[in-house]
Structure I
Amino acid sequence: MYFRYLALASLVILYCLMFIGGYLESSGQGLECPQWPLCPSGFLPSAQYLTEWTHRLIAATTGVLIIATAVASWKVIGSHRNLRITGTLAGVFAVSQIALGAIVINTQLKAIIVAIHNGIGILLFAMTLLTAIYAFKLSRSKTIETSAGSIGSG
C-alpha cells in the first residue's frame, strides 16, 4: 500500500527538480556553483549559490526516492513485469542523471552534455510516471481481488 505513495512522491519531487533545473538553465544560473558536488561555500549555501544548491539538494532527494522505488518495485507483493521494468529503468536513469549532472558542471555546460542530460531527464520522468501508474493499478487490482474474495467466501 505504501509503495504507491513512494512512487507518487518520486514523481512529484522529480517534477519539481525538472522545474528548478529548467529555471536554472533558462536564467543562465547553471554555473553559479562551479564545483560539484558542493559549492565553494561548503555544505550550507551562501545567497549567491542558493538556487543551484537547492537544485542539487532536490536532485539528491529525488535520487534516493527513485532508487528506493526501484528496489521496492521488486519487493512489493504482486508486482508485475512492467512495474519492475519501469522501476528499474527509472533507477538506472536517476543514477545516470546524477553522473551527467556532475559532467555538465565539470565541462562548463557543454551543449551536447546538457542536451543528453535533458533527454535522459525526460526518459526518467516517463519511467517514473509509468511506475507510479502501475503502482496505483497494482493497489487497485489488489483491492478488487480482496473484495471479490470476501464476497465469494460469504
Structure II
Amino acid sequence: MKFKLVVDKEAEEEVIAVVHEASELTEQIENLILAYTGRHQITVYHEDEIVQLRFSDIECITVIDRKIFAIDQNGVRYRMNRRLCDLEEILPSYFIRINKSTLANENRIRRFTTVYTGAVNAVFQCGYEEYVSRRCFAEIKRRLNRK
C-alpha cells in the first residue's frame, strides 16, 4: 500500500483513497475524514471565565432553563451563546440528536436505560442522564448497528 500527502494551500481540500475493496479500515478512514470540521474546540462560558472546550470533551449539549449548556466529562456545565441548530452544523459527526433539545456525543454515552414508563434514557460517562425520544432512538439504533 502506498501513501501520498500533497500540501497545497491554493488547492481545494479533498481526500481520495483507491482500494481493492471496502473494509473496516476504509470505513474508519471515511468516518475520520467526514468527522473533521477543521475545528477541534468551541468557546464556552463558565462563571466569569471564557474557556475553549474541545469537542471530544463534551458529553452533551442541552437546553436547561431556556439556555444552552455544554456538559463536559466531569459534569461541569458551560454556557453557550449559539442555537442548537447552528451547533449541529459545526459539530463533528459523532454528535447525534437524542431529543428535541439535546445533542449527544455518541462516544461518551455509557449505556441506555429504560424507565418504568417505557421511555429510554441515555446515561453519559459523567453520570448525567437525558431522555431519548422514540424518533431519535430509532436513528441511534441504526447507527449503533452499523458499527
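Just so you know, all these numbers are worked out from the coordinates, no wet-lab data involved. Everything quoted here is computed from the prediction, not taken from an experiment. Cβ atoms are built from the backbone, for glycine too; each structure is taken alone.
Values computed for the structure shown
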{"quantity": "Test item: semi-axes √(5λ) of the Cα gyration tensor in Å, for residues 58-129 alone calculated as 27, 12, 7, pick one of I, II", "calculated": "I"}
{"quantity": "Read-out mean count of other Cβ atoms within 10 Å over residues 18-25, computed value 15.6, structure in I, II", "calculated": "I"}
{"quantity": "Mean count of other Cβ atoms within 10 Å over residues 90-97 from the coordinates reads 21.4; which among I, II", "calculated": "I"}
{"quantity": "Structure (I, II) behind the derived value 4, 12, 19, 20, 15, 10, 7, 6, 5, 2, 1 of P(r) over Cα pairs in 5 Å bins from 0, in percent, for residues 2-49 alone", "calculated": "II"}
{"quantity": "Highest-scoring label, criterion being distance in nm of label points 7 Å out along Cα→Cβ at positions 42 and 66, among I, II", "calculated": "I"}
{"quantity": "Highest-scoring label, criterion being relative contact order in percent (Cα under 8 Å, 6 or more apart), among I, II", "calculated": "I"}
{"quantity": "Computed -28000 for helix-only ellipticity at 222 nm (-39500 (n - 2.57) for each DSSP H run of 4 or more, over all residues; to 500) - originating structure among I, II", "calculated": "I"}
